[in-house]
Structure 1
Amino acid sequence: MKQFVVIGLGRFGLSLAETLYDLGHDVLGIDIDEEIVQNVADSITHAVKADATDENALRALGVRNFDVAVVSIGNDIQASILVTLILKEMGIKYVVAKAQNELHGKVLYKIGADRIVFPERDMGIRVAHNLTLSNILDYIELSPEYSIIEISAISSWFNKSLSQLNMRRKYGLNVIAIKRDGDVIISPNGDDVILKGDVLAVVGQKHDIENMEKHL
């Protein structure tokens, strides 16, 4: 279990925070709006009203002890930059920041943000899955029930066939493609063997994907 702090609980931040919590992680949500904090209080581990541009307030909340910080402040670009800078100076190892545009993103990178996300291109749910496990390379929501993930093969899968792994029986998931050395094997069969470095595209219901993630 990792500890995440999400600063700014708008549509993107809330989606991200709730998904991380649903995946079994400890999530602290921070927003300056008391009503937003009250509405999200039962959806994540902790929700607190605070001004994230106040370094003393962040220190009082123990933010520096979290594994990952996500800056998801709305349209206030100046606040976004200031909070990102404060977090990096506090020593947080991995800071993700939401950018309004390419220029904003460049500034965030220059002051130390480890990853930039653009809400128009990155849904909160997708980013949450990417952040949770290093094996998850991509997460695509097909519908409210079904998703596709791209996952790096783990060592326990090496040199085993898809029949041996039997993901359909074990997790209720189907492997629809294998990426290997720039090539793609579409609709692999049970005899195809997983090698080190392979990337698997897997489709299934969200709860089955989440169950598999918890066992990786």
Structure 2
Amino acid sequence: MSYLAVESCRRHRRSDLAELFWPDLPASAGLTNLRQVLCDLRRRLLPILGPEVLQIDRTHVQLQLTWGQAQVDLQIIEAVAIGEHSAQLPAMDWLLHCDELLADWDVDGCPAFDQWLAGQRRWYRQLWRRALERLRAVAERGHDWRLALECVRCQIQVDPWDERLHRQRMQLYCALGQAELALASYQSLAQQLEKELGVLPDPDTAVLARCIQATVV
């Protein structure tokens, strides 16, 4: 399902899908397995997405998703990331809890699929980060500082050395009236940079910390 959803822009030869997922089986056995999977998939998708979404004929398969009307979470993430979907609050806060694409998925003996999955995981992680950035901006415009802070926290987990994100977190703590936490965040960053990289925080980050310190009575 996930492979067809990600690759919904094109039709797939049934023989290619069988080779992708069952490369060690004879072609006939792979096609038999695929037929069983497609029957089960059609049964599961029919009540959710309707009868026209999964197109199957004797030689090809395609999951026809309408990208203008997002139907699965991968579509929504991409639509938000590229600005074609309005990030409405609080309905989009599920972005904070997205796992890696096909997290913990392991298909033994499928090197072509493994290679495809590695590339798609990198691509969708980039999209997820862009979507979080848009959600954070919407949260800030609505003065939802806690949601904005959660967005930045998720981004820092992915890119812990991006000091722009750390400065945003410090500023959001201040917006919540928690200057002490902003300064503690700076001290933690400074310690990590010294320990892991042997460097000091960027001047902009240090200046922000001094400005915050000056407001603390």
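A short reminder: the numbers here are calculations on the coordinates, not readings from a lab. Remember, it's a predicted structure, so these values are computed and weren't measured experimentally. Cβ atoms are built from the backbone, for glycine too; each structure is taken alone.
Numbers at a glance
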| item | result |
| --- | --- |
| Structures 1, 2, by FRET efficiency 1/(1 + (r/R0)^6) of positions 10 and 146 (r between Cβ atoms, R0 = 30 Å, to 0.05): label with the highest value | 1 |
| Entry that produces -0.61 once log10 I(q)/I(0) by the Debye sum over Cα atoms at q = 0.10 Å⁻¹ is calculated, selected from 1, 2 | 2 |
| P(r) over Cα pairs in 5 Å bins from 0, in percent, for residues 42-153 alone derived as 2, 10, 17, 16, 18, 17, 10, 6, 3, 1, 0 - corresponding label from 1, 2 | 2 |
| Structure with the greatest value (metric mean count of other Cβ atoms within 10 Å over residues 2-9, set 1, 2) | 1 |
| Per FRET efficiency 1/(1 + (r/R0)^6) of positions 18 and 162 (r between Cβ atoms, R0 = 35 Å, to 0.05), the highest-valued of structures 1, 2 | 1 |
| Parent structure of the calculated result -9500, given that helix-only ellipticity at 222 nm (-39500 (n - 2.57) for each DSSP H run of 4 or more, over all residues; to 500) is the read-out and 1, 2 the choices | 1 |
